[in-house]
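What follows draws every value from the coordinates through simple rules; no lab data is involved. Note that the structure is predicted; figures quoted are calculated from it, not measured. Cβ atoms are built from the backbone, for glycine too; each structure is taken alone.
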Structure P
Amino acid sequence: MKKKITIALAGNPNSGKSTAFNAITGGRQHIANYPGVTVEKKVGWISHKGYEFEVVDLPGIYSLTAYSLEEIVSRNFLVNERPDVVIDIVDASNLDRNLYLAVQLRELGVPLIIALNMVDMAESRGIEVDPDTLSSLFGVPCLPTVARIKKGIPELLDKAMEVAIKDPQWQPQVISYGRDIDESLRKLEGVIEKMEVFGKQYAPRWLALKCLEGDPQVMDMMKGDPDAIRKIEAIYGKTTKHIKDTLEEDPEGIIADHRYGYMTGITKKAVKRKIEARLNLSDQIDRVLTHRAIGPLIMIIILYGIYEFTFWISEGPVQWLDIFFEWMKGMVALFVSEGKLYSLIVSGIIDGVGGVLGFIPLIMFMFFAIAIMEDSGYMARIAYMMDRVLSWFGLHGNSVLPLLLSGGISGGCAVPGVMATRILRDPKERIATLLIVPFMNCGAKLPIFALFIAAFFPKNGAKMMFIFTLISWSFALFSAKLIRSTILLGPKTPFVMELPPYRAPTFKGLVIHTWERTWQYMKKAGTIILGFSLIMWAMMTFPGLSKEEIRRFEDEKMKLIVSFLSLPESKGILKDEKDLQDLDSLFIRFRQAMVKKDAEALKILEGNPLYPVVEGIFLEMDPTKTFPSSYLDFREKRADIEAGEQQAVVKKTIAGRIGHVLEVVTRPIGFDSRINIALVGGFAAKEVIVSTLGTAYSLNEVDPSQSGSLSERLKKDPLWSPLLAFTLILFTMLYVPCFATLVVIKKESSWAWAAFSVTFNLIVAYLISLMIYQGGTALGIGLQKG
């Protein structure tokens, strides 16, 4: 008796399949992609009564046709991997639709169990399902469940174990489709049974059905036997002509009608509906939330509330991480002396990757809010309401799904967004959607927004994020309008979408969904971003300044020190350069203690002989004394020399030379060489922009304790202003897709459309940035730091 059982979870979207998967497997999950495709593959494990269950969560599908990548992936897994048990998760309140997949699974012959999920919701809507009657009529075990509270899950596992132990042979169910179809199926079965292409992998009747449905994948497989494919095409053509002549329908439509008729006959006996005059709860809620006038207003309020919640709750954790990374740099300074190794660790790794990881709390809570909308059913309502808007811009209502996946509510990813355009049947609508997906605010752009908002718009974080979301949607939609009115001119296809019932999300489900997305982001930061951070560090470090140039800057600093120490007000306090170094160190520690309001640290510092001096400098207790102002003036001049040295270093590096060449083009929009090279790195992954800026603004830092966060460093830099920050955010939002997105665009269309995406986005980004920066400069808007 085998000790391992493989279970495949199948089901329609919004049937509660993911909730059931989480309820069964808990935290023992692994997420990857199916080989060769970007469709997500979830696998979980659980031990139950001496057996190890491997649970595979198949993509949400409505049928086993080959119209979408998800359907092909699910079907291929079932046929090729042949799991021991397939559990079809169905929405008990909507059996008339959900059982269509179950009928196809029965025709395929898989060992099947039907999980009647959300029976509590069905009962609340006046729907009662008799599991025993359904099981008897359908010929497979049917068990009631409420996955979100784990009700019925142990019984489901028991039944799965029972079915698997019996080791049943695949037994395809035979359904009659009328005399004409049945006769054609018998002829096709006879041809297919003689073919050697498939062996015993597929049931001949199921293949015959697929042939009559015109399934492209099956027909392609048939081409391995030219003689057989000619016979099959002849039977298909004759059957199609006869049915169209007599019924004005094609075979696929007749087959679907008979399946629905078969399902209706079963549900009439197994389902009882209480006739109620009142609307069910979901319908009542939708009368308000999807109202033509009130609905969009509520949607905007909800989205704005998400940003307020995200920034409010993540403010503390973001500061804690910032303090942690500053502490790490301080620890490095204790064990590693200044030089290339120190610069590599601090600038290349800590400032590079840390600048991205520092915003994990903000991104995590954004994902959490999005998970609430998805699990509750409200995300589907957003898509429904957005169709009214999208139709005006020449897009299909289903276009909203790729846009939302790509970051329509901030935090998505353009790669699955591009892949999701496969749900669009019209090729022109599909290409148009595919081209505007990169305009959305994906999760990779959030650290960039967070960085500049923290530096230049700290009091309006949620408001600015909301504005950037509206801006991204505006550019995406108007770009779609332009594209659909010119190069992709054509009619819009009608929109039909199912609105799933509202349900209360489970905390465990929200945590799992949030962690999955956050972990993917963290892995990206630990691999791709780390790699590019090190590359960018090397490009921004070598070859560097010559010995003569280094000596010139050192001489400038030494002259400044000698001049300061020779001042009359300094002679009575500082004896030599060592005393000045001690004063610098004490000043920094005093300032940090004051900012943190650390009374214990201040008490420890009181024992230092220079403490009264530092206290007088920092607090300006005696403004009549000249030393405090002289010391602060000295520090400012020294910082100017160090900044000049830093800029000189960058200009002499590989990256600096590239950035300097690009300044010819980017100078009108305010970008210098450091910004340019960050944007070049952003082509690999948008998060690299933050890590590259972190590297650029920490190179040659003389005193690591003075570095502060990147936001503070940018805020103090004379180049930067709110206008420049706003311009860079817009440019980053609009310019070229990342490399991964570009590759997927090519796979989903062609290199020509991929090249168009790069060119179109870059032109739009530059022109808009030019208008904003030059217009703001001319009007004097955003030039002053708050």
Structure Q
Amino acid sequence: MAKSTPGVAKTTLKNQSQTSLNISLLLLLIAYGLVTVLTPRMKALDSNGPKFITLALLNLATFIFLFTRKNFKTSPQWYYAFFRNSIGISYFGLMVVSLLSFFKAINVLESLLHFTKIFTTFSAVYLVSVLITADKRNVLYLSIVLTMLLIFDSMTVLSGIKKYINGSLSVINDIKSIYSNKNVFASSVFVKIPFALWLMVFNRKWLRSLGIFGTFMAILATLFLSSRTFYLGLFGLTIMLIIFFIIRFIQLHDKYYLRSIGVYLILLLFAFLIFSTTQRYLYPKTQDLIAVNVGDRLTTINTSDASAAARLDAWKRSWHVFREEPILGVGLGNWKIATLKEENLTKDDFIYSYKAHNDFIEITTETGIFGGLFFISLFLLTGWAFIRAVVKKITPEWIALLFLPVVGLFCYSIDAFFNFPQDRPEIQAFFAIYLGGIVAFTSLIPPECTKPSIDGTTGHTSVLQLCRTLLHIKAVSNVEGKSGKSFYRNTIIFFYGLVLIVSAYILYLNFNSVKLQRIIYNDIFRKKFDHPASMFLTGFPVIPTISVEGEPIAVQKARYLIDEQRFDEAIALLKKDKSSPFDARREFFIASSYILQNNIDSGMAYSQKMYDIKPYYFQNVTLLCNLLRQKGMGKQVEVILDKYLSKVKNNKEAWLYATTFYSSSGNIQKASSLIDTAAIYYPSDSEILKLRKAILLKVIIGPYQALYDAASSAYNSKKYNVAVRYYSELLAKKPEFTEVRICRALCYFFLKEYTKSNQDWDFLIFSGVSLAGVYNQRGLNYAYLGNIEEACKNFKIAADMGDKDGLQNYSKICKPGKK
């Protein structure tokens, strides 16, 4: 047997090792694109909880894989390049400024949790940049996988539209696939379009076909999801692509670029025609306000639209807060706390804006002007790098590589301007891929590639050939670096690994918290607290102190203590809580606990404190007003009610409460004015109309109250002769007293003076009073007078108006042979 050559065996092992490394790098890169999408909710209130911890664990796994390999640890080119890149430096600067904002934070633990989230994203960007730097060819395979995911998501949208058309889905907003809601689904589709575009433009054969199909499906899905944000994003993306392709055609005189933009525009037009036809002819006739065409959908972007108005209000509040703390901001993660001070002055409920719906504004508000500039610079520097590359006509292969992250960050910026992708791990994963990609590519471009291209025919060469001009750049496993300054390097690596572990642990605590929060919100929704307070008193971790919807965790615990009548514990727990000083639920539950203990003075004090923070929460308004009335402080009640009704018009209970209060206080004119105004807002509400009728009667009767009370007393005592005298005296003074005339007509009926009774009924009918009971009573009078024909006419009218007595009398008296 021939002996193997040692050199050949060693080379074979080295090649196998290289192959294994490349596969590992590829799998880790693909994991960043898939892991957050595939992570289930796992019984958490918010899917962000498990998704962030999954992303953090992926970072930890990637770190362990990379930095336990000798060639990575000893090659500063790979792990220092990020911090020598202008984009990487800006991102690191944002992290430093974010830490400084802790000094201004109202809730430091909330800042810590939020920093952990953005540090997780920062680490993902950094580690992705290392993965791509190690082997940039893996971007091709990543694009293939994510384009396939994009196609799958798009087909899910079309499946949802099919259900909507056949009626098994009530509204388009219910189309959300595995995502938390329709808007996140739309964002996830839109942010993946660059991968399909890149395959379509810069690849050949089946890869190009896959890209074309993926692009078409994504555009179609975006249209059907009816998201105004991404309608605007699709328009902006189209303009960007047109400009790019025209510039490349002018530079290289290559008609391929004109054909590419032509293909894209055809796909856009075809998708639009399919959407428009489906929307016009197949959509069911429903009240779904977003099931409209693109033009009608975009016209809703105005201040009269509730969603748009809420965004504008949030942006205004951000500006007001920013003016107070322009340098360091209000603290990372504290936007929802700081802006609540102003929001409470207008909100009549606890449905708060816990995100600014604009990451540029929110980051600037929380971290100050420098943090905002660092964040914006990530996009500006990326755009500038691409523009410079195009203007300098650098090697087309590198422009092809830069195209993907540049377009990707553009799509991400659209979402960031109108939504809050910073808090959505599934979108942050793509942000990490795009930003990590641009850092890697701009760091890797060698001087040779920055020279103008002589041959312009390579603009659409397959990415598999990109390395043909870059052979002098070796894969990371082939680079033997020096191990100088190992102590400092190892210290930094150890510290970074430690921070990754701590971050994963904090996110694990957050995940445990959101699982408990889901139980609590289910109980609140069902209005039934089935779980013991002890479960939450000991179950909640130390962080976070505020729920995903902005409610202090202490308040959530107190709900269960109060339900178990452990009022002293609830009060003590809430008094210690300082997590959100402007939330006001703390004060409300303390007040409620004191009142349930019959400690009225303390209850009123805390109810007043809540009113000072949040003056338009009606449940507390009525609580405070009732307490003030008990103390005989009616004037203060008037001030509170007048202020409330001057602001809130859509609360029926408030109109009824205020009207009843003024009526019982003797201010009948004010009560009448209030109920008349209420009738404008609730013209057909039975409670409003009934109270209005009663108040109107009081207004009219007012000067004759003694006479009216005497008549009513006689009527109730069945002294009808006496009642008739009083009613006649009242009618002599006020002939338009409808209720009084009805009472007198009934008195005459009981006295068997049917002709006089009908005179009153005739007067009422002639005056325009159209009540079924009036016709029925008039019919009875005619029947007793022997005029069956007139009686039947009146019974028939009453029956037709729905009066059961009229129908019964008609059937009994007016049958054939009965007349």
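Structure notes:
- Identity of the structure behind 11 (criterion: relative contact order in percent (Cα under 8 Å, 6 or more apart), calculated), options P, Q: P
- Source structure (of P, Q) for Cα extents along the principal axes in Å, computed value 133, 63, 56: Q
- Source structure of the calculated read-out (FRET efficiency 1/(1 + (r/R0)^6) of positions 70 and 110 (r between Cβ atoms, R0 = 30 Å, to 0.05), 0.15) within P, Q: Q.
- Which entry (P, Q) yields the derived value 25.6 for Kirkwood radius over Cα pairs in Å, for residues 286-661 alone: Q
- Which entry (P, Q) yields the derived value -24000 for helix-only ellipticity at 222 nm (-39500 (n - 2.57) for each DSSP H run of 4 or more, over all residues; to 500): Q
- When mean count of other Cβ atoms within 10 Å over residues 326-333 is computed for each of P, Q, the largest belongs to: Q
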